[in-house]
Each structure stands twice: as structure tokens, then as C-alpha cells.
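Undergrad: There are structures below to look over.
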Structure 1
Amino acid sequence: MKKVLLIVSTLFLIHSSFAQKLAEITWFGIDFSQAKMVGSAGFTDPAKIQSYYLNVWNSVLITESDKYDIAKYYGAAKVKVSLDVVKKANDEVNADELVTDNTYSLSESDAQQGIQKYVGQGNGTGLVYIVEYFSKSEELASIYVIQFDISSGAISKMKKLTGKTNGFGFRNYWLGAIEKVMKKRLK
């Protein structure tokens, strides 16, 4: 009986720790600064992707917040949006180096290093997506989802997640993959 009670108590504590809501989370956006678009046949206009779509994908998550509900998916009572740093990082992406026909991977340590530009940009908990790649041939987006302390840069949760594409048109096709990553979230 004592063992059963101990197991039930432990499970309750584990469940409670995962069910806790954050008071506020700062959404820093989708960072493409280390990303590759794999499959040149699917990414025929790298300059437009760099100058237009990298910012549009970030904007849509905010303007269509009913569908891309960051608070719901990441357990926050409130979401503060701070896209200035990610916009600057995405604006500096070299369009000539964005697309490749080779396989590509981003190491976990490189993804962790990618959050350094967000450290000190406020207080509390930050959330950023560091994109590894969008692959046309695999119809897949691979993204490091990183939750961290904004002041110190200490990572509290990090997971590499993938999302299958869906949707019509270039913009929505890749937003479908981003939405699937959101739905998988940091468990």
C-alpha cells in the first residue's frame, strides 16, 4: 500500500510540474540565421525567401495568433512579442548561401549558441525557434525549440522537432510545418 501511495504521489508531482503555467513568456520568433533550404528545385528564389518570407513567417504567427497560439502551446498566461532581434538576424542571412542541394544538419551546440543574441533582451523566460532546415524533398521542417532564461541565457528546455509541410502556396506550405512543430511543443 505504501508503494502504491508513493507511486501515485510521485506521478502527481511530475504531472503538476508539467502543468504549471508560466506567468509570461517572451516570443523571440523564428530564427533562420543558421538555416538552410534543402532542395534548389523547391526554393527557386532565395533572394525573395530571404527578403520577404523569413519576415512574413514571423509576422503571420503574430497576426494569426488564434491559429498559432504560443500561450496555449507553451503553457504561458501571457506572451510578450519581441521580434526586433530575430528580424535583424534574418535580414543578415546571405541569400546566396541559403539554398543547398546537400544534406544539412545544425549541431545542438550551434543551436544553443544561436540564442546568445537574445540574452539580455529583457527578463523572464524566452522562447525562440532556431531553424535547422526546410527540406522540399522530405517535405519537412526541422527546428530547435529553445526555452531559456533571458537574463542569463540558461536553457531550461530544448528539443529538436520536425513538422511535415501542408498548405497551399509557398507561405502556407511551410507555415503548416511550423504549426506542426508548435503542436508537438516542449514536452
Structure 2
Amino acid sequence: MAAPDELEMTLLGLAVYQSQRLEFALYGLAAHLSHLPEAQKEKRFRDLTPEKFLRGDYRELKSTLGQIAKVFGGPLMLASDDLERLIEDRNLICHNLYRLYHAGGARSGERPHEFLMSFNQRAEQWGRIIGGVLSHLREAFARKEGRLDEFNMSEDDAINRAVFHEHVRQVLEANSRQTP
């Protein structure tokens, strides 16, 4: 049984960080969208507010990344096989990586470097997708409040929007193939 090396531990730390970052971003979106009918059906989101999310007791925020994606993924055009795979891989990293790679599991003897690098790249991509959603929401809120002249779209916002638009195109294309 090979012990994890320094690169594996670094990649694992980054994967946990990326996972928490995505979960935080999605939870933040959920806090602003808890009024949606989809959210009102779920007790865990019914009373969620941005204030509770940012300043409340973190132990009361018990929803998982998968639960958040299930409820809010559709309305935000985030739901996709890619997101489901990312969540599955996140769960593997958090709950079964040791078993799979170091405790006689199916990949024992292998190093998880490639798997972790791939996960981190995909998580970074999802950070951009969510950044695109947030950029659109900030612009919509500025427009609604009559403060569009104060809205400033950065170069990073433009990149994130392009990544989000490509994701939406792919989701719509995949959905059109599934619909008879």
C-alpha cells in the first residue's frame, strides 16, 4: 500500500478547496433564489436568506452540493451530466479516495494524480460557469434597480459569460437530442 506523495496531497487539498468554493457559490445563489417554487418545496431552502447564508450559523447549512444542484441547477441552466459527474467525483474524493487508491480498492497501487488534476480542471471550469451566471445576475439586478450605469463588466466577467454561454448551448443541444 503506497502512501500518498506530496503531489497527491497538494492536488487533494486543491480538490477540497475547489469543492468548497463551488458549494459556497451555489449555496449563495440558492440563498438569493429561495423564493422559487422549486426551493419552497424543500424545507432546507424554504427559509434560507442571503443574510442567514453569510452571517448565520454554518452548522445550520446542511445541504450538500448534490442537493443544491438538484434544486437550483435547472432554473439556472446548470443541470447537466457534467455537473452530476463533478458531484460524483467530489463525493469520491471526500469519502472514498483513500479506499479506492490506498486500501486495496479497485485502483490500489495507482496514483490518483491524473484523476485529481482532471477534477481540479473541471472544478475550475465550473467556477467560470457559475461566475458567468453571477455576472448576468449582477447586471439584471443593476438594471432592475435603475443603476445599470454603475454596472462594470470586467474582462473576467466576459470570459465567465462566454464559458457559461457555451455550457448553456451544450445543455440545450443535449436536451434537444433527448426530446422526441
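Undergrad: To test your reading of the models, identify which of 1, 2 gives 4.6 for distance in nm of label points 7 Å out along Cα→Cβ at positions 107 and 147 when calculated.
TA: 2
Undergrad: A value of -22500 was computed for helix-only ellipticity at 222 nm (-39500 (n - 2.57) for each DSSP H run of 4 or more, over all residues; to 500); which of 1, 2 is the source structure?
TA: Structure of origin is 2.
Undergrad: Where does the value -0.28, -0.96 come from, among 1, 2, when log10 I(q)/I(0) by the Debye sum over Cα atoms at q = 0.08, 0.16 Å⁻¹ is the thing being computed?
TA: It was calculated from structure 1.
Quick note: the coordinates plus some simple rules give every number you see, no bench work behind them. Here the structure is a predicted model, which is why all the values come from computation and not from measurement. Cβ atoms are built from the backbone, for glycine too; each structure is taken alone.
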